[in-house]
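Next up: some structures, all given as structure tokens.
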Structure 1
Amino acid sequence: MDSKFYSAVVTSWLACITACGVGLIGPAVPATAHEGEHPVHVFTDKEQHKPTPLPDRVVLTWSGDPTTSIDVTWRTDTSTSKPVAEFAPADSLVGNLREGGVPHSSHVAGSKVEFTSDLGSCRMNSVRLEELQPATLYAYRVGDGQHWSEWFQFRTASDSDEPFTFVYFGDAQNVIRSLWSRVIREANQHAPRAAFMLHAGDLINNDNSDAEWGEWFGAGSWLNGMIPVVATPGNHEYDDDDRLSRHWRPQFAFPMNGPSGLEETVYWFDYQGARIVSLNSNERIDEQCNWLKSVLSETGRPKWTIVTFHHPVYSASRDRDNPAIRAAWRPILEGYGADLVLQGHDHSYARSGLGGPTNVPEGVRGKRSNTVYVVSVSGPKMYQLQDRWKVSREASGVQLFQVIRVSRERIRYEARLATGEPYDAFTLEKDNDGKATMTEQIPPHAEIRE
């Protein structure tokens, strides 16, 4: 190429880049509009999170038996007609399929509620798929018969105590789209066939911010439509008048088997040899005690019990403590054999051995129990650790997720950094008499304290 021609081409190319506001390194910074120019448009929250006739914020949950049912919730604008789900065994989606649907699929009518957020009106839609076969992969889509989501897949629970894996997240809460999204997506790399994703409260920062809920659903994206969500509310799911977020119940369908007035925040379900229990640590603490005793003492309950709530029994961060929760719930958790207690709130990480932390300033602890307490954080907001409790492993200043594998013989627990690197691990085993033993498997890396 002629050098003069090459120079002219490069000069023209650079001029075009400059005129278009495109930087060679990184994004261009919008310039202030000069006289006669149009101002740079700011893409508002309302525009970013505007509902359309097409389903979005699709999420799987359980309100019934995970072996034979599942719930799907999604959002649309108010122009759509009656909600419906189409589903079929996933192996029936073969052959020359067309957009019109899948031969021999089933259709189930759903319900809808009109909803007004701080960004405007929408419609929240929900449907329960029932009479499913255990341990079966299903494909489904949702819509109104004209406007459909893409096809998703999920697997029903087995009706026997088959091994399973789930992922546990502490608070997402802040900078969700930008910085939490990588954590949930990295977690999927390590547990791509997870049975469910458990969130220990403070999914968002402002209880009724539709933009923040939009970021949370956007970060999980299609994962929420493939892997059921199990969530317990944190204090940031409540407003200043101690009222639960208006978004919570329309967008999630959890079991209604908790105490009256705490529906879909206090609940339990069984999954392949484990009982999963959600408590609400924001309100009516004492009223949940008898309910918890009945759930944990039920004859014939599964071998393993995993409990989640937001405010920790033993706080991990400095100048934070929840003595009322500890006094009310710890004797029940330990006395009735809860194995794992998964919590959030403290924006740091701490994991006990059996029976909780071993150092209590007020005196010597009582009898050791089977219960292991965990506090974790998955979002970028961080607090400093406190030194009140002696625990097996702790961290501050890092985002984590936990992959937990449950089988009839053992629970295998792993905490990983947002990069996927292992940070903490143990195996919990329990004999036929209910006596637990823990094998510490902490990676040979120093604790992180930022």
Structure 2
Amino acid sequence: MKSRATKELELRTTSMAPSGEAVAHYEENDERRAVLVRGGTTGELVRARVDASQRPARAEIIEILEPSTWRLDPICKWSTECGGCDWMHIARAEQAIHHVALTKSLAKDAKIDFHGSPHDVGYRTRARFHASGARRQSAADKTRVGYFAPRTRSLVRVETCVVLDPRIDAARGMLEGLLEGAHGDGEIALALGKSAPVADIRWERDLPPAVFARFDEAVRSKAFQGFRVLCGEARRPALFGDPTPVIRGADDAPLELPPGGFSQAQEDVNRDLARRVAELTRGAKKILELYAGAGNLTVLLARDHDVRAVESSEPACEAARKNLATRSLGAKVTCADAETFEIPSGTDTIVLDPPRTGAREACERIQKTRSVKRIVYVSCDRPTLARDLDILASVFRVVSVDVFEMFPQTSHAETVVLLERTLPPK
């Protein structure tokens, strides 16, 4: 039975929302209401089931009455179920147009450059999966590994994931067998190591000995380079082989990460992004890098500048120090909270690459620091970036915006914004 708030309507989509859905409008009680249409794109007429209980309303497509000329049949049959590749039904050329259009609202007068990915599929060298075993100790349910469906915690299994690097996808395909007999739920991060994939596994319950034996065998057979496993009440992880992820750094040398640590999803676009950041900092005298991670940007910035890199994760700091040392670079790495770190005297340039939650407190501090003349802000989330740019707008202006297609087939992109001071701090 339909809820009173649910209705079927014909909708004309007109634009795209930052969330990746198409935007349409309809009239209700003399009110013009916005509705987000999942799986749509611009210029389509659709018949949709609309949930008006939310604001904006949400809609699921029942039938496409007039498809866009840019609409494609997704190359992955699970794309609408798992929700990971929310733009796989849109031609790549239009994906680029949407990325630029969504970015224009950040700085209407600034120059925007789009940097496309050289890959359609097979580009992700890291991925995170959810897993579920038997709910009871005596149950014989099979362990399932997959992605969450859109806006739910329902697990979706896929036979193959076309956006994964084939080595990562092959490792993903082995996980259910390796975890057979596990009970409860877990999360698994896969990445590439020096010689084979590595896995970082967090499991809510203790894992049976047979699972650990399979991890050991997978390392000995060289199917995996290593595992880091934290399960049940254990305070320290169990290690099998070498679970250290390794990516190709922006300087084309190996860059080590802590097990389970963050890295960009695609090495080729990451290289271009990091080199653009380094280009935007030319002429800086003293750089403060916030949310520095394992040194992805630092290894380029430290070539020609005095750099203080700040990161809250001690394992990431250790990896950054090692990456700098192997390159004979002298940047100082400090383990501290980037949001509250006191900006060193004389800092004229700040580079920050925060998580999706953005950097509200850090931006409030930056805009009050008189010595800071330039900011290079790297963001993976448009809404929090817009919020932080608004904080800085009273004394900084946006000079340029670069959009990097880090995640083809999705509505997500990496954005690099250059800001310069126009007024002294208030």
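Derivation of every value follows stated rules applied to the coordinates shown; laboratory data play no part. This structure is a prediction, so every number in the text was calculated from the model and none was measured. Cβ atoms are built from the backbone, for glycine too; each structure is taken alone.
Of structures 1, 2, which gives -6500 when helix-only ellipticity at 222 nm (-39500 (n - 2.57) for each DSSP H run of 4 or more, over all residues; to 500) is computed from the coordinates?
The read-out was computed on structure 2.
The value 2.3 for distance in nm of label points 7 Å out along Cα→Cβ at positions 193 and 225 was derived from one model only; which of 1, 2 is it?
Comparing all candidates, it corresponds to 1.
Out of 1, 2, which one gives 35, 34, 19 for semi-axes √(5λ) of the Cα gyration tensor in Å as computed from the coordinates?
2
For distance in nm of label points 7 Å out along Cα→Cβ at positions 97 and 401, which of the structures 1, 2 scores highest?
Looking at the calculated values, the largest one is 1.
When mean count of other Cβ atoms within 10 Å over residues 65-72 is calculated for each of the structures 1, 2, which structure yields the highest value?
Comparing 1, 2 by mean count of other Cβ atoms within 10 Å over residues 65-72, the maximum is at 1.
Quick check on the output: 5.6 is distance in nm of label points 7 Å out along Cα→Cβ at positions 81 and 409, derived from one of 1, 2. Which one produced it?
1
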